[in-house]
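Got some structures for you, see below.
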Structure 1
């Protein structure tokens, strides 16, 4: 169980509910009895705040827990799909409804698909959220060799798109090979640095787990290093960029706002 923003919101919701209910059932009747019938009584400030903030906290908690949650991209591991400074929305019910804070799935909706961009709790430190692309599904054999992903012995098709020219923080990988890769039903872009040697090997994806990789293949800390992601660690599917702030130039990339993530 992670003590994070969601935990603090849940604590605030419970506290405001207790204050509100306690005033309605216990303290307000005592105040009315003390001042007599027909006279106006005022609520203590703490009760006024509890009454005011309870519905707001409830709405925010429901939205973040069951519908969509915002995240900010802090690194370039998903270039060129996601830029450093992108603010994204994650669909929290794509793979089922989970109880807030505890992560227990109560309703199944859909299964993760190959090619999905997902936010998940990092298996080695669940207090940290990662974002990667699902490459391997449960039972798959994944091999990464010569900058190519092999899924159950078959190479994922790649098409060269020329040389990548980065912007903002992404300028560091300018000159990398820009390619389109076909995964499942998804065509997406990746970056590879042909002159750089990188981790290779073969991996078998256990049941209930997923093999994930960054689109910036030679600059990503992913399943090639620390293993697979348990299904219960999945937070949701990333689906849209709602804002971008490039801190390297203190500017917004307006053309990225509203972009779908695929």
Structure 2
């Protein structure tokens, strides 16, 4: 099938420096995207219609449906009304596990979050990444942020999408994914990393958004030991990162940043500490 385009052109009236002009602006597309397993819809979200195979793989991983790319036999993308249906075929063992999970989801409890059947799962335990040996210095952090900014063509067109990248020292940013949703962008990145045959412990996750608990959970499930963001974290995100052994860096602007958890992985390049 032919997927919808990622952008549209919208007429607008702009006021700049006291002058009003008519013109157009490029805006990102946003469509319903359903993930179906075994012919049954599991979750529907709004997202950018691009990199959907990566999205399916990353979503399946971070939602605990699969443990590796090998658990997915096929991914088919079908048009469904005004949206897209991403049909994921699992290998037998993974499909059996999902059927068992769905039986447990059949009760009356539900909190309305994608792929989550209880309030407890919203604050689920995440993998322990405290053993990840990766370290970065201040120059590498600045390079990762700069590369992410340069690697977002959709953002340059629209100024309306989030980006997520995977930075490996010595290699740079090996993958970048964009989406109108920050969680979607990170899921797409997780899928791209796995599809490339790489492991989360090899690099750092870099994102353009604020850090909520879900972003920490997804980075840890990927296996990354370092998460870098240009915006700020929530308190729950910090508690989760601390427990998971994940180094969380936020408010990164060039070589300026704030380290909130597990600072031993970071060489900040300063000669003295001032309280």
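Looking at distance in nm of label points 7 Å out along Cα→Cβ at positions 151 and 183 for structures 1, 2, the greatest value goes to 2.
A value of 28 was computed for percent of Cα pairs over 36 Å apart; which of 1, 2 is the source structure? Computed on structure 1. Compare mean projected area of the Cα convex hull in nm², for residues 95-190 alone across structures 1, 2 and report the one with the greatest value. Biggest value here belongs to 2.
Given 17 as the derived value for relative contact order in percent (Cα under 8 Å, 6 or more apart), which of the supplied structures 1, 2 does it correspond to? This figure was derived from 2.
Assign the value -8500, calculated as helix-only ellipticity at 222 nm (-39500 (n - 2.57) for each DSSP H run of 4 or more, over all residues; to 500), to the correct structure from 1, 2. Value -8500 for helix-only ellipticity at 222 nm (-39500 (n - 2.57) for each DSSP H run of 4 or more, over all residues; to 500) corresponds to 2 out of 1, 2.
Rule-based calculations on the coordinates, nothing more; no lab input. All figures in this text were calculated on a predicted structure; none of them were measured in a lab. Cβ atoms are built from the backbone, for glycine too; each structure is taken alone.
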